[in-house]
Structure P
Amino acid sequence: MEQPPGYARCGPDKVWLLKKTMYGLRQASRAWYKRLKDVLETAGYQVSSNDPALFHKLNPEAAFASVHVDDILSASASLDEVQDLKSALRKVFDITNMGDVKHYLGMKVLRDRKRRMLKLSQRQGAVELKQYQELMGSLNYLANCTRPDIAQAVGLLSRFLHAPTTEHAAASKSVLRYLAGIKDLWIVYSGSDTIMKGFCDADFAGDLDSMRSTTSYVFLVNGGAVCWGPRLQKTVALSTMEVEFVAFTSGASEGLWLEQLRANYGLSKAPVLIFNDSQSAIAMLKNPIVQSRAKHIDVRYHFVRERVEMQEISVSYNSTKDMMVDIFTKPLPANSFVACRAGMGIK
């Protein structure tokens, strides 16, 4: 927080005392609720013991007030009770009287008084949700087939398929604008180098909601990507070495499958070559000694060690700046993004 423009700074030892809450502060919503609760209780309402956002008043006429932040829906058998509530709120707050409820919290409300029927619908929201889901389906298809450069953004947006907001819709349109600007990109396979090379990496606790990490991998043949993807790890890791172990597991599983597929097509079978930028994880794979910081790592992630010992997998170090799979784990500056994209043979 910074002081308002135009006020002189009085030195590092002087601080401002905030006498009341401000919009945007962490405690602002709590302060608003307490203030609204006081006003409603003064008007004779009581807070429900089952739902702190529901207030009721039983005498002389039953009346109810449902609160969602600053949207208040009132209901009563007596119109006077509804008017009294509006008057009580108007004395303290600037309010807008929306009349009979027709829409509330994105829901369409249809009331048939003669038939004593009340209908709720979210048709528009359902249409918008369907549109978002269809868009994500199309973008996922692109990301999985020929456009690994959008895989990170699409994967992140796909986590909100069932409850997208306007921010998610705006972000999805940014992906569309990016695609529209460079429609003629190709994955180019060229040269005589048929040796498959894999790159795997992971961020650390990159998902702020679950504190889980994201695994990323890509496999190249003849300079072009043949298999790739970001994957949100299923468990919370305690160290960067642990997340790299999990990343190696995903990458190795994919690489072994690809190598078997290549063997089916008559290509000579060779150890799967995987590059990573974690020297500690590589050292643990090549020299599987017991370390206190690795004791807790789930046994299923240690199968890579076995495959390294069996010489089915070969692990090597690659510097962080040359790890093209960074494009899958986080947003990158433009220059780094273009370099990673080109590294996968996308031209």
Structure Q
Amino acid sequence: MFGYPGGAILPLYDELKNHKKIKHILVRHEQGAGHAAEGYARSSGKPGVVLVTSGPGATNMVTALTDAYMDSIPLVCVTGQVPTHLIGTDAFQECDTTGITRPCTKHNWLVKNIKDLPIIMHKAFHIATSGRPGPVLVDIPKIPDSIRTKVRKLNAKLGNDKFYNLLIKLDPLVQNKIKKNDTHRLIRAYEVMIFTKKSLIDWQKKNKNYFSNYHFVKIYINPENNFLQKLLRLRLKKMFELGAIEEVKKFLKLKINSSLPANKILGIEEIKKYLNKKISLEQAFEETFIRTRRYVKRQRTWFRGHMKDWISIFNPNFDILTKKIENLVTSS
């Protein structure tokens, strides 16, 4: 096993001392660990194993994972992750490890329940070595999921109104910062307070402090709705004309598991219905356009809610728009 320790993976390193049969080789960089594991796999015929921490530890592994993927080298990479309840809060050294490594691994997992870990590890070695060999990744949060389960049950029992009142007694800082109907953030704030004894608001302030010595100009390019709809239709028309149908045909031949995110790409379901002769090509185009328009609407709603302090600008002339941005940046 090759690795480099860091905060989120330390509990696993602590356990290593109790397993004398596992030989750990300390490297000086995570990328080096990945390439060393590749070399071991090539020379021994056994899967190479890598142990790295969250965030930069995981991202430093991407080159080695991609190399192993292209060269069909069996590799099992175990990464630490921030505690379960902090995932999605931009916590220190957090990143979307499974999302980043999905294109360069045969399969990857984010362990959501500690009971699943033995099964996942067994699957990891099996997938890495079977068929065409390649790298897999197992992302392990620092703590078990017991706190999340407990908090979710409490929320389900009380309902959002009572749960919100309980939360603000526990953590007054979140009052008026989280809406009562935002179940996900209510639960997240409660989990963070229970486990860390610090408010989610404090954690967010801490993250912002890393950039306290920098001045940012926050600009939001906000096109008029009619202009945006026109561009959407033109772009979609070009996609259909330049091979979207053929791309979907190739995609469907891969027979990718229907639960994977790739199947949710805008246009796949609509073109699939066209290929199965359930709708016409014109209908497939219009249905794809409607889905795309809804997606854009959700995005714009999010922008309006979360980017209120950003400078909103737009001009259909690209040169004028670029000049506006330059003026805003230089004058601030």
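We did not get these values from a lab; they are worked out from the coordinates using the rules stated. Since the structure is predicted, the reported quantities are computational estimates derived from the model, not experimental observations. Cβ atoms are built from the backbone, for glycine too; each structure is taken alone.
Structural remarks
- Of the structures P, Q, the one that 0.95 was derived from, the read-out being FRET efficiency 1/(1 + (r/R0)^6) of positions 95 and 199 (r between Cβ atoms, R0 = 41 Å, to 0.05): Q
- Comparison across structures P, Q (criterion: distance in nm of label points 7 Å out along Cα→Cβ at positions 63 and 255) gives the highest value for P.
- Which entry (P, Q) yields the derived value 3.4 for distance in nm of label points 7 Å out along Cα→Cβ at positions 15 and 55: P
- Among candidates P, Q, the computation of Cα Rg over 2.2 N^0.38 Å that gave 1.20 used structure Q.
- Parent structure of the calculated result 13.2, given that mean count of other Cβ atoms within 10 Å over residues 239-246 is the read-out and P, Q the choices: Q
- Ranked by FRET efficiency 1/(1 + (r/R0)^6) of positions 159 and 191 (r between Cβ atoms, R0 = 25 Å, to 0.05), structures P, Q are led by Q, which has the greatest value.
- Origin of the value -11500, where helix-only ellipticity at 222 nm (-39500 (n - 2.57) for each DSSP H run of 4 or more, over all residues; to 500) was derived from one of P, Q: P
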